[in-house]
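Below: a set of structures, written as structure tokens.
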Structure I
Amino acid sequence: MSLLVPDALPVDPLDALRALTRSEAELDELRHQQVAAARDGGASWEQIGEALGMSRQSAWEYFAKRASENLKAMAEANSDLSEDEAMALAVEEVKAVRRRRRRP
């Protein structure tokens, strides 16, 4: 199955390259969303790496970086929390994720 329709690309090669570049950015965003959904659904990094055609370690390194950056941004945006409150919140979130992963 192909999601790309080569005939739908602009005729001009430079315009086609621009369109492909935009599509790559969209594809990367969709890939990140699907990895997050897979993780929320209990998929292991091994399974995700296999689905992406890469090692577990490579998948984790690539996709966990964005999650870490998102957490940092959220922490900075919620500076009204004390460090202890933020840690307690993070621990509760981890526990919730683990509970969801244990569900059949």
Structure II
Amino acid sequence: MGEICHKCGLPKEICACEALEREGAKRIKVYSTKKKFGKLVTLIEGLEESELDKITKELKRGLACGGTSKDGIIFLQGEHREKIKGLLKRMGYPEDSIDVV
């Protein structure tokens, strides 16, 4: 018998904490804005601070763009609103909690 997760009480091999966190996640807001010199930037708000760097890295890889995360917001270079919903859905976030504005 392996170690037991302190959050859900299940063995570490079948721990469901990460999936449960994503299901109970608050609203995720995706929108675009213009920054310096008229450049478009896509912003994502409402994700967990603890996983922000990991999610940013995955999105940058999936969209082949640059970006960063700061103050709970992910900044991605370019217009990616339509593609982000599919990528977040593949990462395990429920589709109905993602608002594309």
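Derivation of every value follows stated rules applied to the coordinates shown; laboratory data play no part. What you see is a predicted model; the values in this text were computed from it and never measured. Cβ atoms are built from the backbone, for glycine too; each structure is taken alone.
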For this session: Work out the source of -25500 here, i.e. which of I, II gives that when helix-only ellipticity at 222 nm (-39500 (n - 2.57) for each DSSP H run of 4 or more, over all residues; to 500) is computed.
Result: I
Exercise. The value 22 for relative contact order in percent (Cα under 8 Å, 6 or more apart) was derived from one model only; which of I, II is it?
Worked result: I
For this session: Please state which of the structures I, II yields 1.45 when Cα Rg over 2.2 N^0.38 Å is computed from it.
Result: I
For this session: Have a look at I, II and say which one yields 13.8 for mean count of other Cβ atoms within 10 Å over residues 30-37, as calculated.
Result: I
